[in-house]
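No value in this document is a laboratory result; all are computed from the given coordinates. What you are looking at is a predicted structure, and each value in this text was computed from that prediction instead of being measured. Cβ atoms are built from the backbone, for glycine too; each structure is taken alone.
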Structure 1
Amino acid sequence: MTTAAPPRLDIVIPVYNEGANILQTLQSIAREVATPKRVLICYDREDDDTLPAIRGNRATLGDLVIDFVRNRGRGAQGAVLSGFAAGRAPYAVMVPADDDYNAGIIDAMLARAETGCDIVCASRFMAGGSMVGCPWLKALLVRTGNFTLYHLARLPTRDASNGFRLFSRRTMDEIAVESDRGFCYSIELLVKCHRLGWQIGEVPANWFERTSGSSRFQVLRWLPAYLRWYAYAFATTYLRRPARTVRLKSQSTRHG
């Protein structure tokens with residue numbers, strides 16, 4: 001009797017009424033990701049329409065392993081962090097619920113991580129990547145922020161703001177997350193890894209404006225929280241802030 005290989009990768013998907021999108025995303029993962037994996041569907045409420053959409057269509061997903069994780073916090077960030085806490089694999093990747101076109105890069109992200117990267121970014125702004133259909137204000141802010149972080153702050157990724165990102169277990173378990181809004185945890189972990197001198201990699205990815213449901217990304221509301229970590233990246237490079245200023249879960253240290 002053979003048994004399934006233990007998951008090498010946890011695929012964390014935060015959801016909020018994504019019933020119209022989730023099956024195509026899960027089918028693409030089942031079809032295109034060869035790595036032994038487990039999908040963690042992270043939700044807020046039992047009446048979320050994502051849950052019956054999955055439970056009623058399991059036959060279309062083959063032997064894809066799916067677990068449901070109730071959000072122990074609040075909002076999108078709480079859902080993702082609940083998924084990280086429930087994970088067992090040495091790596092986790094956060095995948096948007098409506099992304100049914102990038103599953104083919106997940107194995108490449110893991111391969112990059114296994115060369116020593118603690119974070120691997122799915123980059124829209126490197127050769128082979130793209131961002132299509134983004135509203136003009138969001139596109140302006142995103143492109144400007146990423147351009148300056150890469151070229152001026154010398155953060156080693158061209159796409160610091162894309163939430164589609166792979167994290168090592170060390171990153172998830174050791175670095176304390178201070179953010180409490182939106183998807184700020186993702187850029188926070190990125191800039192803290194950079195200050196610690198941990199390796200960061202990237203692979204090209206595509207991004208298309210969603211056509212079903214509403215995005216939970218709120219540019220103006222979350223901008224002040226993002227600016228904190230934007231400044232943190234510049235402080236690492238120009239003020240030479242030492243690694244000991246990173247707040248770790250195992251100790252209480254000041255940050256700046």
Structure 2
Amino acid sequence: MSVLSVRSLCKSFGGVRAVDHVSFDVDPGEFLALIGPNGAGKSTCFNMINGQLAPDDGEIRLMGRDIARLPPRSIWRLGVGRTFQIAATFGSFTVLENVQMALISHKREVFRFWKPAAAHHEQRALDLLDQVGMKDSADRACRELAYGDVKRVELAIALANEPRLLLMDEPTAGMAPRERNELIALVKRLVVDRGISVLFTEHSMDVVFAFADRIIVLARGRLIADGDANSIRENAQVREVYLGTGKTFGRKRETTP
């Protein structure tokens with residue numbers, strides 16, 4: 001059974017069809033990239049899967065269960081983690097406290113505030129930070145961190161939920177080439193170890209072609225290609241959408257749509 005199954009997903013804004021009958025599956029343990037030029041419908045797809053937008057039509061199933069139109073909190077409870085293009089952490093909290101809050105929520109202890117939050121799940125939070133290379137910064141406020149380190153903390157927060165599926169929207173946005181490749185290599189190692197499925201959007205083609213198990217491509221709200229790196233790289237329709245030319249891409253140089 002697929003971890004995620006999307007069928008004939010549609011969403012319009014006024015007269016604009018942002019997502020037009022999109023269908024795909026994410027298999028257990030798969031590292032799947034969703035790419036496309038600006039305005040292709042990637043974020044709209046993500047926001048429907050995550051419950052931030054209700055689809056106009058279509059199905060979204062997590063392990064066979066219909067999650068379309070559920071609120072984000074309910075979808076999170078079912079095992080869907082998410083990271084955002086702009087990292088979402090509490091800047092005034094320490095790195096450790098950010099992960100502790102995620103663990104408190106995962107354990108449904110949100111309303112048990114007669115016990116200080118700092119006393120909850122400290123060792124588990126430190127273990128997660130160690131796995132993402134941020135244990136030494138546990139006592140620093142998140143607002144003091146470099147952006148790449150904030151992204152690592154956000155990953156630890158997402159993993160605190162023990163997700164079956166991790167949605168990552170532009171995980172390397174704003175990062176230098178070395179940083180982004182190190183981050184995605186870390187993500188892939190951690191999710192493979194846990195058997196987590198990943199659906200991620202990404203503008204950096206070097207990251208996509210180096211790390212994705214499979215790639216699906218959207219253009220103007222429609223799915224136009226689905227395959228491995230080689231088949232997507234050589235797909236004439238994909239090249240036309242990205243470059244307006246028959247040239248290949250994604251091998252020797254990075255293309256940023």
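Upon calculation of P(r) over Cα pairs in 10 Å bins from 0, in percent from the atomic coordinates, which of the structures 1, 2 produces 7, 32, 38, 19, 4, 0? Structure of origin is 1. Largest in relative contact order in percent (Cα under 8 Å, 6 or more apart) among the labelled structures 1, 2 is structure 2.
One of 1, 2 was used to calculate distance in nm of label points 7 Å out along Cα→Cβ at positions 134 and 230, giving 1.3; which? Going label by label, the one that fits is 1.
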